[in-house]
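We did not get these values from a lab; they are worked out from the coordinates using the rules stated. What you see is a predicted model; the values in this text were computed from it and never measured. Cβ atoms are built from the backbone, for glycine too; each structure is taken alone.
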Structure P
Amino acid sequence: MEANTQAALKPVAVTSSPVTVQQPGRLSLSASATPAQVSAGLQQISLSLSVQNTGEADVVLDALPLPTVTSTGSASANGATSPAGTAGTVLPGA
């Protein structure tokens, strides 16, 4: 009702373009190490982490921290190389 005249208001039809609502991004991670087992000595292992977006919406990655090495017992380890920067990488939705 219009406040000044008390007349009924007749709203106008509104049209808009369709809107798509997506499910959020869903990250699936898998890690592997080769070889799976090492013995004492100067052996190198390679660690790999794969990321896949199985959700509908895109996911933008932030910068990952540098890897850290944790040793137990008398073992020791050093990181030889670090992965390339991932900041700003877009993982498209499925």
Structure Q
Amino acid sequence: MTTQLQLPSVLQEIVDRKVADGSFESAQDVIREALELLDEWEKYRALKRDLAHAEAQFERGQYRSYGEGKGDLGKFFADIQAAGQRRLRERSSPKV
């Protein structure tokens, strides 16, 4: 699939400069890298949002504490498994 782009002159100058200084072999490579970085940036923002949400839950006391014993780790994973199974049941149950 081929997509043709017309960039504003300020962006085209950046692309041209990156190719001219040898940072990239072609304009296509510059655009590809920029889009990959955009995708990574969006993942970073989502992670940052999730961490802020988790921090707020922690500050409100909405967390479970697990000790350092082997039994505690088993309970931790059992809780994760139970939560996952609960979510699957909720998704598969018919909506009324």
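Here distance in nm of label points 7 Å out along Cα→Cβ at positions 49 and 73 was derived from just one of the structures P, Q, and that gives 2.6; the source is P. Out of P, Q, which structure matches -25000 when helix-only ellipticity at 222 nm (-39500 (n - 2.57) for each DSSP H run of 4 or more, over all residues; to 500) is calculated? Traced to structure Q.
Tell me which of P, Q gives 11.1 when you compute mean count of other Cβ atoms within 10 Å over residues 25-32. Answer by label: P. Upon calculation of log10 I(q)/I(0) by the Debye sum over Cα atoms at q = 0.10, 0.12, 0.14, 0.15 Å⁻¹ from the atomic coordinates, which of the structures P, Q produces -0.53, -0.65, -0.77, -0.83? Comparing all candidates, it corresponds to P.
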